[in-house]
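In what follows, structures are represented as structure tokens.
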Structure 1
Amino acid sequence: MAKTQGKAAAAPKPKKVRRNVTVGIAYITATFNNTTVTITDTKGDTLCWASAGTSGFKGSRKSTPFAGQMAAQQAAEKARKYGMKDVEVRVKGPGSGRESAITALEAAGLKVKSIEDVTPLPHNGCRPRKKRRV
């Protein structure tokens, strides 16, 4: 008897289509330890993202405003490849990279149409973490 192959040849993966998106939403999440910038289209589908960690910063340097600026700059460069021109900014979190990330998006050539703070505020929900004693 002839040997039968166990697996059929895998179908080639379809190529990712580059869409032309001119208007998008930039979500800036600024925590105490890191800053991430995610750029989506108006439906909410992620186009690209960058963070202070992917920008080459490690440890406590990720929490600096300069690291947030570099992350926003990298995300904006990736978004420009999709043809993005205008962006709405939604900022979340108390971190130090908030303002510098917004100015970096403008400096990279994206026109900021609106800035919205979407930081979640509890109505006396969960117990907060213990106070730091330095």
Structure 2
Amino acid sequence: MIKLMRFPSATRHCIEIDVWLSTEPYQLYSLAQRWFLTLRSCGPDVRELMHDGCPTACVGDAAFGYVNVFKTHINIGFFLGANLNDPTALLMGTGKRMRHVKIRPGEELDSEALNELIKQAYTGMKSILQEP
């Protein structure tokens, strides 16, 4: 059985996330906003909350992704990222479950591959939640 991060307090739209995403430095937070909006739009069952200071996206109450901003880059993180198929090797990390993609302004990014990872994370979590 896979241990999931569950957040019963996740809501359809968390205003605190919108405030966080409008923070300076604009270049980094606008990147974070772009990718969180992608997480947010995965499906009608997506819920969200701030967890450990990061906007976090859930399928229902089960977390599947997050964004975080650092001094020179952002991370798009996946709670079960170790299970994702990543043929372009975007994922970083060595933990048992979690992985992230590091994005730096001005550096080339395979957006199509990242979109695919987000889709996999969402659909994978949906599948896990439907298991008996």
Structure 3
Amino acid sequence: MATIERFEDLVCWQAARKLRGAVYRLTRLRPFSADFALVNQIRRAALSASANIAEGFEREGNREFARFLAQAKGSVGEVKDELYAALDENYISQADFEQAYGLADETTRLLGGFIGYLRRTANAASKFKRPNA
């Protein structure tokens, strides 16, 4: 694995960022934007996903990082459910749903793979191949 120096270099964070952007774009549209509770909830979940990846990266050790990634994965699951709510309420089109859900699925897949890697290497020296700070 290549040396990762910043959380922005993580493919899973990049995917979560794209998902967050899609969520924010969708929630600006009417009639979605009028449902303040759902807008707030889905935005918080999308933001939580990328933020937990970033926070976990800045922590020490693979185990702790994996816990934060698992939290991020849970937040992506929450986004998926809230996308269904938006679709069911006709706030978004089927095409918008599929595009955003696809981003969420990709983020989930990347997080799951990285969590597995970190758990397999949890007893290794320190966090994956990270330069000495």
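Read-outs throughout are calculated quantities, based only on the coordinates presented, and are distinct from any laboratory measurement. Everything numeric here is computed off the predicted structure, so don't read it as measured data. Cβ atoms are built from the backbone, for glycine too; each structure is taken alone.
Summary table below
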| item | result |
| --- | --- |
| Structure responsible for 0.30, with FRET efficiency 1/(1 + (r/R0)^6) of positions 42 and 58 (r between Cβ atoms, R0 = 30 Å, to 0.05) calculated and labels 1, 2, 3 on offer | 1 |
| Structure with the greatest value (metric FRET efficiency 1/(1 + (r/R0)^6) of positions 18 and 66 (r between Cβ atoms, R0 = 25 Å, to 0.05), set 1, 2, 3) | 2 |
| Which of 1, 2, 3 yields 12, 35, 24, 13, 8, 5, 2, 0 [P(r) over Cα pairs in 10 Å bins from 0, in percent, calculated] | 1 |
| Structure from which -10500 was derived, helix-only ellipticity at 222 nm (-39500 (n - 2.57) for each DSSP H run of 4 or more, over all residues; to 500), options 1, 2, 3 | 2 |
| Test item: relative contact order in percent (Cα under 8 Å, 6 or more apart) calculated as 34, pick one of 1, 2, 3 | 3 |
